[in-house]
Structure I
Amino acid sequence: MRIAFLCKRRYMGKDVIDDRYARLYEIPRQLALLGHDVLIACIGYQGQGDGEWEHPAGRGRLRLRAWGVKAPWLPSLWAYPRMLLGELQEFAPDMVYGASDIPNVALARWVAERLGVPLAVDLYDNFEAFGQAKIPGMIGALRRATRSAAVVTTTSEALARYVRDEYASAGRVLAVPSTIDHSIFRPLDKHASRQELGLPAEALLVGTAGGLQRMKGIGELFQAWGRLKADPRIHLVLAGPTDGSIEIPRGERVHYLGQLPHEQVATVFNALDVATICVLDTPFGRYCFPQKAYEILATGTPVVASDVGAMRDLLSNHPSLLYRPGDPASLADRIRDTLETRLQVSVAIEDWASLVGRIEPELQAACDG
């Protein structure tokens, strides 16, 4: 197959091309490794430079083409669809795969219709909860594209159910969670991890690594810390970017490590006695799949998470690790209990090759049909 994969260039604080990062890179890359000719067409909303690259892809071919939106912004955005259509007419794909946000999903539908080829859509989150969805017409464009897609991939089973029920999608809907690099996220020596990060060797360490923003639920952990800090053995460890929406707790037993390289996030999780995942009970939280869940579980560190969406599904056999969302007292209680039990969860975590291997036959069938 010849597959055109449309997405934004900046994703979860990383550059899809420069960092070769996660879902938006791995789905097309794995398809190329299976022998297909794949073109990633990236739009850089932050004005990144234009460029063309080709990455190694075994039996297949993986090309990347990037365009940066530049001033004057509106004319640049307005010109992009026609320019992209011209590029894809030359590439002549058998399928167009739209991903990353509402504009790219809607654009993929528009291009696929003009090229007369099947459409696939990837939803790495509930895009209806994105800021773009507030623009009139955006949700309608997302739903029309998703309904018309021959194949829809989602980041969680909860989101797959939502798409089937609410969108009435005509095609196959598959849950394909974002997975991890097992060479990075694996069990490491706890003492050495603490030493590397300058953390106390004998304390009980609880905390998390990731976006420390109010909208991502970190406030529930901060409020729980107000109850946990009465125990002098417990320290709070935090790592990740902030946006000023919430103030990080202060004190000699609070360790804020800043924003760390991706590889060191694994060191943080290995250093902890209990890691937390705070997902709000919102339209975003109910359908997301926090990638850090797999990152934590792969290290063998005990985890406590909110009883919402994908985390409810993932930890359904371990209800003692789930706290009531919106209830910091419940979170504090679960953390204390888990510090005592040290309950570890064993979950089979597929790699990208396995996950995309399940997608490929569906895409091939859509092209053949």
Structure II
Amino acid sequence: MFKRFFLFALLSAITVLVYAQKQKLVVGTYTNKTGSEGIYVYEFDSKTAEAKQINVIKNVSNPSYITLSKARDFLYAVYEDGINSAASAFKFDPATGQATSLNKESTKGANPCFILTDGKNVITANYTGGSISVFGIKPDGALTSLKQNIQHTGSGPDKRQASAHVHQVQFTPDKKYLVATDLGEDRIYVYSYDATAEQPLKFKTSIKTNSGSGPRHLTFSPNGKFAYMAHEFNGKISVFSYSNGVFALLQEVETVAKDFNGKIDAADIHTSADGKFLYESNRGDANTINVFSIQKDGKLTFVESVSTLGKGPRNFNIDPSGKYLLVGHQYTNDIVIFHRNTATGKLTDSGKRIQVGSPVCLVFSN
């Protein structure tokens, strides 16, 4: 009896371990003039860094950014498609990677470039439209018609800042607020958030960043006490303390050498799950991933800068094991997989690649 119980327990443990090693990697892309057919789903082995394509969600238009529900049973994507721009919903099977289209709704704001959900609402950042769109979620996971659209109206000194350009929307760790970064206005907007309200967002405050800096993406530390902002135009990272909707600037750091001469075009920024390291990508003429260690006071110390080994590192993500960092290159049509040293934060090329047309957003299912 004991022997049978032991064997059962051993097999169960092995099954759990194998399942934990096999993650679903979902990739949003640009489909126009790139050869991409839509949203790609891979099985990613966190032990070997091997990726196997298992599905392509087709008949979609520039599904550049995507997000999964908490239970991973629904997938939401933007259609970054000018006047036809929309948010779309899919029933998603996290075990097989198969997806079924539910519906799509107009964002009433051109070229949405970011999307997120808390299971109650789906929210998009509309870049060209300079606005934020909020949709409810029906019991079957489909989107309701547009609940709220907030229009930004400012501008900035750079020629790329002729109008507002909302680039990201992000919930604060306490879920009380929504933060929207506006690249066109050099502002960070903070909205109070009530998920059940007819209009969930209410303006609280805005924070002016350096003129012409182009605030693009923001990430919070895992403990929720700090926030890190990547500025597209100058490549700087702003470090903020955060508490109850209030941001206070602590530090600003460079991500390129002082003698660097060329376009920086910062893109994405993430912390490691243990809160010890911060990573930031630059595109343009740099094409680098920059690594910083995070000190107890939230401030950053430079570790290294490495080539992303491709062009246009639009988005990157750390796999759930923490051992790999994957970089999607919009212009060289591949995902480069780096091994990540969890003790030092440093990156080395694993030699593994995923060939896919214009990858823009990488999301893991776990």
Structure III
Amino acid sequence: MKSLKIFPFAFFASFLLMACGDSGIGDPVPTPLPSNLTVKLTTVGDGIVTLDLNATNAVFYKVNFGDPGSTLQRINGSSANHQYKEKGEFTVVVQAHSTEDKFVVQTEKVIMNNATLGLDPNTGYTTPESYPDYNLVWQDEFNEPALSDDWTFQLGDGCPDLCGWGNEELEYYKKENTTLEDGFLVITAKAENAGNKSYTSSRLITKGKKAFTYGRVDIRAVMPKGQGIWPALWMLGENIDEVGWPRCGEIDIMEMIGGSQNNNDGTVHGTVHWDNAGSYANYGGKTELAYGTLSDEPHVYSIIWDEQKIRWLLDDVEYHVIDITPANLEEFHRPHYFIMNVAVGGRWPGRPDGTTTFPQQMRVDYIRVFQKP
């Protein structure tokens, strides 16, 4: 009889539990996925960055700061600090977790250069003062209190003969925009009115003073940046007054058209221009920095020019070459002089816009010419 009293109760309890399971009463509430993840990454100097994180439904966060060989690590709270030791572009990965298996991901880029690492801003790539099988035949280290007599200023806007310097440029060239500072020749582009132009800058040439045929040329410099900014280190044939352009030939050791679009601030162009049976011809190449911009620190822009070819190098890495043995490239077997300038605007770079800041500077550390004996 005792077992008969228990059985109906047990049966009823079992039925009740089955009924509850069928109705869904007591099911666990699913853990929601984090949402609205915001990542604030701040560079504070000496290679240190801070992260401030926030996400709806986040219980904890994991971060990988992108150093080689590093992995995701859980952090305490919603903020973290990290110090980088090397220059480079790093990808910071952030995961916001509601559980170990439920998370959302966001990535941010951070660039470490001389400035963000707290290093001397003039620390960058450099080249030697001698090469095997070459003699150093001319150099300007810009260490004197006054500019060498090897340089002459070209002033104004090119009018009336070559208004806008043939490129629809917007600047007016002045001597006052060139200074010598701490061993650098500095050309400053400014937003100021002069000669009916809204910008000023400088343009220097060695025409009639220094011209060369063949050799290695190294120019160490820091570039400006920004939409509409157009720095150039280049050469023109010494006979330009007799034959005109492009018959005189033009060798652009480096040009940069500024702006963040298409990584323009981190891209260097090397080009030649010449006359091809009465028509204009050109041939150019380019290369990009792996990270950062040409304004972050000094780089060395070089050509190696001989009877067979001209090669372009950025920090000793070749990125462009042209064979100059064809007869129609005779321009490149004659003396060329140097030009350094920072243009503003023009057909190629376009006009400055709201993102462009002034003043902008090109800082040239040295120019060296080496030739074979």
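Quick note: the coordinates plus some simple rules give every number you see, no bench work behind them. In this text the structure is predicted, and so the values were computed from the model without any measurement.
Annotations for the structure displayed:
- Structure from which 1.03 was derived, Cα Rg over 2.2 N^0.38 Å, options I, II, III: I
- Structure from which 14 was derived, relative contact order in percent (Cα under 8 Å, 6 or more apart), options I, II, III: I
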